[in-house]
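Multiple structures follow.
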Structure 1
Amino acid sequence: MLKKNAGSLIIILVSALLLIVFHGKLLQAPNTYYLGDFEDGFKNYYSVIYHIKYDSTYSHFEGMNYPYGEQIVFADAQPLLSNALKFISENIIDISPYTVGIMNIIMLLSIMLTCLLLYKIFGHFKVEKPWSILFAIGIGFMAPQIHRIVGHYGLSYGFVIPLIIYLWVLYTKMPSIKNSMILGLAVLLVSLLHLYYFALSGFFLTICFLLSLMKKQNTKANIKKVLHLFLAVIVPFIVIQVWFLLTSEVHDRPSNPSGFLTYKSRWEGVFLAIGYPLGNLIHNYITPIRPVHWEGISYVGAIPFLFFLNYLMKLFASPFRNGLNYARKISGIKRLNVAFTSAFLLLLFSFGIPFILGLDFLLEYMGPFKQFRGIARFSWVFFFVLNIITFTMIYLNVSARNIGRNKKHLILISLTAILFYEAHAFQTTRPFYHYNRIEDLEKPTNNTNPINNVDLNKFQAIIPIPYFHIGSENLGRNPHGDITKNVMVASILTGMPSTGVMMSRTSLSQTIANIQVVEEPYGPLPVLEKLVSTKPFLLWIEKNEKINEGENELIRLGEMVYSDDNIELRKLTISALENRLTAKKTTVAAELTDSGLFHVNHFLANDSALNFYHNSFDDSITTFYYKGRGAKSGKMKDQTNFFHGKIPLQDSIEYTLSFWTYFGKDIYPTVRLHFEEYSNAEEPIYKDTRSIAEQAVIIDGLWALIEYKFKPNSPLNTVSFYLTKKVYKDYPIYIDEILIRPSTNNIYKNLEGGSIYKNNRYY
C-alpha cells in the first residue's frame with residue numbers, strides 16, 4: 001500500500017515544503033492576515049464570516065442589502081465551504097473565530113491538491129512516477145487561479161479543472177451511469193464554491209460529450225451518451241436552478257451585466273509571459289506586447305507554447321483535407337485530442353470569438369450565459385489541457401526513441417528545469433496577495449471600534465454614509481475611503497446588518513428601494529414596508545468623505561450617538577424617515593411665498609429674466625409619460641435628441657439640465673446622456689458623456705429625475721443633448737419634462753390640486 005501511494009505522498013511532502021518556502025509567512029499566522037484589497041477582498045471574507053456567525057439559514061445572506069438580504073451565491077460566500085463551517089460551528093464545535101485562517105489555508109492547500117490531481121492524470125497516461133511528480137508540481141505551482149488569492153477567493157481553487165479532467169478521463173475509460181453521476185456530483189459541488197465553475201466544467205464536458213456523439217455509432221450508444229451528458233451537466237444545472245427558485249424571491253436580477261467583452265483574454269496573455277522575466281525580455285528587446293487585462297492572463301508556459309506552435313506549423317503545412325484531420329490529433333491519444341478540441345474552443349471563446357468578429361449581436365441570444373461575463377476565465381481550461389498534453393506527449397515520444405537512457409533523461413531534465421524556472425518566477429516575481437491586518441478583529445473583546453459606544457439593542461441596521469451599493473449592474477454608489485471596510489468590521493463585531501451592498505446581480509427594485517433612502521425625499525419609501533422592526537437605524541458617517549444632499553439631510557435628522565475625528569454615529573428613527581417628505585414640502589411651500597420671486601413665462605423664478613428653457617412635450621401625445629399628456633420617445637439604440645440650440649439669454653455660467661426618463665427596468669439606467677457643444681460655425685468643441693444612473697437624483701416609480709451640470713464656453717455656442725445605448729433590440733426610450741436653468745435660478749410653480757413645482761420636482 002505504501003509503495004502504491006508513494007508518488008502521492010511525495011507530491012504532498014514536496015508541495016508542502018514549497019508552500020512553506022513561498023508562503024511561509026502566511027502559514028505562520030493564517031488567521032491574522034486578510035489577503036485581498038479592502039473592497040472586493042475584505043468583502044469576500046466578510047460574507048463568509050457573517051454567514052457562519054449570524055445568518056439564520058443556510059441559503060440566505062442577511063449581512064448586506066438590509067432588509068432584503070440575498071441568496072448566498074450572489075454574496076460570494078462560497079456556499080459549500082461556508083455552510084460546512086457553519087454546520088460544524090453550530091452542531092459540533094465553534095470554529096467561526098478561525099474562519100479567515102481556514103480560508104487562507106484551504107486556498108494554499110488547493111495548490112497541493114492541484115499537483116496531486118495532475119500527478120494522477122499523468123499516471124493514467126503511462127508517464128512514469130518520477131516524471132509525473134515533477135511535471136505535476138511544476139504545472140500546479142503555475143496554475144493561473146493562484147493569482148485570485150488577491151481577492152476572488154472562490155475562484156482561487158486551481159484543483160477544480162484538473163478534478164473535472166481527471167474524472168472525465170476515468171469516465172472515458174469506463175463509461176457508465178456511476179461515473180457520469182460522479183462527474184455530475186463533482187460539477188455540482190465545485191459550482192457551490194463559485195458559480196463560474198459550473199460554466200467552466202459544464203462547457204468543457206458538454207463539448208467533449210458532443211464531440212463523442214459525432215462519431216459513427218449506433219443509436220443505442222448515442223442515447224447512452226446523451227443520458228450521461230444529462231447526468232453530468234444538466235442535472236447539476238437543474239439542481240442549482242431549483243435551489244435558487246426555492247430560496248430566492250428575486251425576479252428582476254440584471255440580465256445584461258456589463259463587461260462581457262471587456263474581461264476577455266488575448267493570445268498574448270496565454271502564450272507570452274507577461275509580467276515575468278521572459279515576457280519582459282520580449283517586450284523590451286524584441287517587440288512590444290500589447291496590454292492584456294489582468295483577467296486575461298493565463299500563461300501556459302514556454303514549453304507548451306513551443307509544443308502548440310509546432311502543432312500549428314504542421315497543421316498549416318498540411319494539405320487542406322489532411323489539415324482538418326490533423327487538427328483533431330494534437331496527440332496520439334484520442335481522449336486527449338477530444339479534451340484539446342474542447343479546451344481550444346473555450347480558449348477562442350475567452351478571446352471573445354465569435355462576438356468580436358462583428359457578431360456581437362449574438363450576445364442577445366445567449367440567455368443566462370451572459371451572466372458569465374468574465375470570459376477570460378475560460379482560458380484556464382486550455383492552460384491545464386495543453387500542459388497535460390504537452391508533457392505527456394513529450395515524455396511518450398522521448399521514451400519511444402532509441403537514443404539511449406542518458407540522452408532521454410537529459411532531455412526530460414532540461415525541459416523540467418525550464419518548467420521549474422517558470423514556476424519559481426510565477427511564485428516569486430510579484431506577490432499574489434497582501435498581508436493586511438485588522439486589529440479590531442484580532443482582539444474583538446478589547447478593541448476601540450466606535451461600534452462599542454452603541455447600545456446594539458436599540459438599532460436594527462446600519463446605513464453607511466456615504467452610501468455604497470455595488471452589484472445591480474444598472475445603478476449604484478461607488479464606495480469612498482474606508483466606508484466598506486469599517487461598516488463590515490462593525491457588522492462582524494455586532495451581527496448588525498447593513499443597507500450597503502457589495503454583491504452580484506442584485507435586484508433592481510431592491511437597489512432602487514435602498515438608494516431612495518439616501519436620496520433627497522420625494523415620495524413614499526417602499527423599503528419601509530419590508531422592515532420587521534420599529535427600531536431606529538444607525539447612521540455610520542465617514543466625516544472626511546464627500547456626502548450628497550440626501551445623505552446630509554439624513555445626518556440632520558439623526559441624533560448624535562458618538563463622534564471622533566473620523567467617524568460619527570447617529571440614531572435615525574423610522575418616524576424621521578417617514579416625515580422628512582412632509583418637512584421638504586413645507587420648506588418648498590414657504591419658499592414659494594417669497595415676495596422676491598418674479599413671474600416669468602407661467603413660472604415663478606429668482607431671476608426676472610427668461611433665462612431658462614422648459615419643455616413638457618405635451619404636444620407629443622403618447623400613452624407613456626411622467627406628467628401631462630405626452631413625452632419625447634425614441635429607440636435606445638438610436639440617438640434620441642431632446643435639445644439642440646441656445647438657451648434663452650445663454651451665458652458662460654453653470655447651468656443645470658434636468659429631465660425625467662423611464663428608468664425602472666433592466667438596462668434602462670445604463671443608457672448614456674451625451675452633451676455636445678458647437679461653436680458658432682457649428683464646429684464641435686466639447687463632448688461629454690455620462691451614464692444616466694450616475695446623474696439620477698430622484699427615482700419615482702419607473703421614472704428618474706436626471707440632473708447634469710454644464711457650463712457653455714461661449715453665449716454664441718450651440719449646446720446639444722441626446723440619449724443612446726448600443727443594444728440590438730428595439731427598446732423604447734422616453735424623456736419628459738425638460739428644464740434647463742442657471743444653477744442659481746430656482747424655478748417654481750403652483751399646480752392644480754395644491755401641488756407645488758420646484759426645479760422639476762412635483763410635491
Structure 2
Amino acid sequence: MRLEFIVHMPESRTMPNVSVLIPLALPGPYDYAVPPHMAVVPGSIVRVPLGQREIFGVVWGDAEGGTPAHKIKAILEACDVPPLAEELRQFVDWVANYVMAPPGAVLRQVMRVPEAFAPPKPMTVFEAAEAPTRMTAARQRVFDALAERGAMAAPELARAAAVSASVVKTLAAGGHLTAHNVPGDKHFPYPDAAYHRVDLSAQQKAIANRLAASVTQQDFTPHLLDGVTGAGKTEVYFEAIAAAMETGKRALILLPEIALTGQFLGRFEARFGCSPALWHSGLGAAERRRTWREIAENRVSVLVGARSALFLPWRDLGLVIVDEEHDGGFKQEDGVVYNARDMAVVRARLAACPVILSTATPSLESYVNAREGRYQAHRLTARHGAARLPEIELVDMRVAPPPQGAWLVPQMVAQVGAAIERDEQALLFLNRRGYAPLTLCRACGHRYACPDCDAWMVEHRFRKQLQCHHCGHMEPVPQHCHSCGEADKLTACGPGVERITEEIIGHFPQARTIVLSSDMGGMAAQREAIQRIGAGEADIIVGTQIIAKGHDFPKLSFVGVVDADLGLGNGDLRAAERTYQLLSQVAGRAGRRAERQGFAMLQSHSPEHPVLQALASGDRDGFFEREIAARQMADMPPFGRLAALIVSATNPQEGLTFVRQLAAKIPPHKEIRVLGPAPAPIARIRNRYRYRFLLKATREAPLQGFIASWLKPFKARGSVRLSVDIDPYNFL
C-alpha cells in the first residue's frame with residue numbers, strides 16, 4: 001500500500017487567509033479570512049459561516065486562492081481546544097483519497113462531538129468539614145465515602161454513599177461539607193505498567209519482549225500476533241502496552257464487538273490496576289465529550305474502542321492494536337466505507353509506531369503479508385499452561401440425521417447432557433438469529449417477505465414478531481394468512497437460535513439456558529449474559545456469532561455447531577475463509593482450562609468439504625495454502641484488487657437509466673476489468689433498487705484514478721445514489 005502524504009505548513013505560523021475543511025460531503029476546503037485579533041494554525045478548530053448557518057471546521061492550510069477578496073468571509077471563532085495534530089490531518093486526507101470519499105465526510109468522523117470544542121465548565125465538589133451533632137446512618141455513609149474516595153461532586157457523592165441528593169444538600173447547607181470549584185472533567189486514571197506482571201510461558205515471553213522492543217524503538221512495524229485460541233495473546237500484547245506507558249506514549253486497542261469489552265476490561269484492570277478509557281456507540285453524550293476532550297489534551301494513556309476510535313484526536317500515539325483482526329466487524333459499510341484493520345496500519349505508519357494485529361485465525365491478507373515478510377510474524381502454537389486444544393468430530397447428517405421435527409442429532413444431545421452431568425457448560429452454535437428464517441402458509445404457500453426489501457421476514461417467536469434483518473422492518477406474527485385468510489396455517493421453516501433453544505429446553509427442562517444473540521435485549525443485556533456465563537450461572541448457551549469472539553468461559557467444555565455448512569455455498573469470495581475462521585473461533589471456546597478437555601461436534605451435510613476437513617484435522621496452514629493458491633490463480637485479493645460501485649434509486653427506471661449511462665462510458669484499461677452492471681444479489685433494500693459494478697484489477701493498477709476518471713462526467717440526480725466500496729467485503 002503506497003502512502004501519499006500531504007505537506008502542511010509549520011504549526012506555529014499564522015495566516016491572513018486560510019483554507020478551512022468543513023465536516024460535510026463537499027468537494028474540498030473553503031477559504032476564510034483570519035481576523036486581526038485571532039491567531040490560528042493548521043489544525044485549529046474554528047467556527048465559520050457557511051451560507052445562512054454557522055458550522056465548525058478545521059484550518060487545513062494556506063488559502064486555496066481563486067476566491068474574490070470581497071467574497072471571503074471571516075472566521076467567527078477559534079475554539080479553545082488543542083489543534084488537530086498533523087498526522088491526524090494527513091490520516092483524514094489519506095483515507096479520503098484511498099476510499100474515494102470527500103475529505104469533509106472523513107473529517108466528520110473526527111468531529112462528531114462538537115460539545116468537546118469548548119473547555120468543560122468548572123465543577124463543584126465537596127469535602128468533609130465539621131461533623132454534624134446529629135449523625136444518622138445516611139450522613140455517616142457520606143463522610144465515609146469522602147474519607148475513602150476524596151472530594152466528589154454532589155451526584156457522585158450521593159451515589160457512592162447510597163443516599164438521596166437531599167442528604168448531601170442538607171449537609172452542605174449546614175456547613176458540614178465544604179464546596180470547591182475544580183476543572184470540569186474528571187481525568188481518567190493512568191494505568192500502572194508494573195501493577196501486576198503475569199507469569200508468561202517461554203514462548204509468550206520471547207514474543208512479548210520483541211513487541212515491547214518495537215514499541216520502545218518507536219518505529220513503524222506491523223506485527224501479526226498469530227496464536228491458537230486460548231494461547232494468551234492478550235497477555236502478550238499487554239506487555240507491549242506496558243512498554244508504551246513506560247516511554248510516555250499512548251496506546252489504542254480496537255475490538256470488533258462492544259460485547260467483548262466486559263471480560264476484556266476485567267483482564268486489563270487485573271494487569272494494570274484500573275480500567276482503560278472506552279470509545280463506542282453505547283457511551284452517553286457526556287462521556288463521549290469527556291473522552292474526546294481528554295484525548296485532545298493528551299491525558300488518556302490507553303483507550304479501548306470500536307473502529308471509529310481511529311479518528312480520535314490522538315497525540316503521542318505509540319501503539320495500535322487490532323484484536324480479532326480477521327473480524328468482518330472492522331469493515332464500515334455505510335457512510336465513509338473503510339476497513340479499520342487496514343486503516344489502523346496506515347494510522348500507525350503516520351504516527352511512526354508499531355501496530356499489532358492479533359488473532360487465532362488470520363485474515364488471508366494478513367497471513368500473506370506475514371508470509372512474504374511485509375509483517376513480522378509471531379506464532380503462539382499452544383494454549384497457555386496445560387490446557388489443550390479441543391477435539392473436533394464431524395457428524396454426517398446424510399447418514400445420521402436428526403429425528404423428524406428436530407434439528408439436533410442424538411449424539412449432540414447426549415454430549416450436552418454429559419457436560420451438564422460433569423457440572424460443565426455446553427454451547428450450541430447457529431449463526432442465524434430468531435426462531436426461523438422463513439414463515440409460510442401451509443394452505444396456500446404464501447411466504448412472508450419484507451415489504452421494503454427483497455428478503456424473507458424472520459420469525460422471532462420470543463417477541464411474537466416477524467422482522468427483516470436488512471432494514472429492521474417489524475410486524476406482529478399474524479393470526480391469519482395475509483393471502484388466503486386461513487387461520488392457524490402458518491409454519492416456520494428452518495431453525496434459528498430460538499428454535500434450537502426450544503428444542504434443547506425440551507431435552508433438559510431443568511438446565512439453566514441462556515440465549516446470546518445480537519438482537520436479544522441490547523448491549524447491556526448482552527454484557528450481563530456474558531458475565532453470567534463466565535461466572536458459571538448457565539448450563540447451556542445457545543448463541544450466534546457473537547459468542548465466537550474472544551470470550552473466555554472457564555466451565556465451557558462442549559461446543560455443538562448445529563449447521564456447519566451455513567455460509568459455505570453463497571458464492572462469496574471469502575466464504576471458505578470466513579467459515580473456517582468462524583467455526584475455528586467458536587470451537588475454540590471449549591476446554592480453555594487445563595482441567596477440562598474441550599470437545600466440539602459439527603453437524604454437516606457435506607463433511608468432506610475442505611473447510612470442515614481442515615477443522616477436523618487441525619491443518620489450518622494447509623487450508624490457507626490451498627486458499628492462497630486458488631486466489632493467486634484467479635488474481636483475486638490479496639493478489640489482485642476489487643472495488644464495487646453500487647447504484648441505488650427509489651425509482652427502478654431512474655436507477656437503471658443511470659446505470660446504463662455509466663456502462664456506456666467505461667474507459668478501456670488493460671489492467672482493470674469492469675464486470676456488470678447487474679442487479680445486486682439483494683436487489684431491493686429499504687425500497688431502494690440496487691445495481692452493482694464489480695471492478696477487478698491487478699495490484700499495480702491505478703484503481704482509484706480509473707474510477708475517478710470514469711465517474712467524473714456523471715452526477716447522481718433525483719433519487720439516484722452512487723457509492724464506491726474499495727476492497728469490498730460484503731457482496732450483497
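Here distance in nm of label points 7 Å out along Cα→Cβ at positions 186 and 434 was derived from just one of the structures 1, 2, and that gives 3.6; the source is 1.
Can you spot which of 1, 2 the value 6.0 was calculated from, given it is distance in nm of label points 7 Å out along Cα→Cβ at positions 210 and 602? If you can, show how the numbers build up before the last one.
On the way: 1: 6.0; 2: 2.9.
Traced to structure 1.
Taking Kirkwood radius over Cα pairs in Å as the criterion, the largest value within structures 1, 2 is that of 1.
The greatest value of distance in nm of label points 7 Å out along Cα→Cβ at positions 58 and 90 among structures 1, 2 is that of 2.
Give the label, chosen from 1, 2, of the structure having the highest value of mean count of other Cβ atoms within 10 Å over residues 410-417. Write down the numbers at each step before the final one.
Values: 1: 15.4; 2: 17.9.
The maximum falls on structure 2.
To test your reading of the models, identify which of 1, 2 gives 16.1 for mean count of other Cβ atoms within 10 Å over residues 274-281 when calculated. Traced to structure 1. One of 1, 2 was used to compute distance in nm of label points 7 Å out along Cα→Cβ at positions 418 and 514, and the answer was 5.1. Which one was it? The value was obtained from structure 1.
Can you spot which of 1, 2 the value -13000 was calculated from, given it is helix-only ellipticity at 222 nm (-39500 (n - 2.57) for each DSSP H run of 4 or more, over all residues; to 500)?
Details: 1: -13000; 2: -9000.
This value belongs to structure 1.
No lab work stands behind these numbers, since they all come straight from the coordinates. From a predicted model like this one, the values you see are computed outputs, not experimental measurements. Cβ atoms are built from the backbone, for glycine too; each structure is taken alone.
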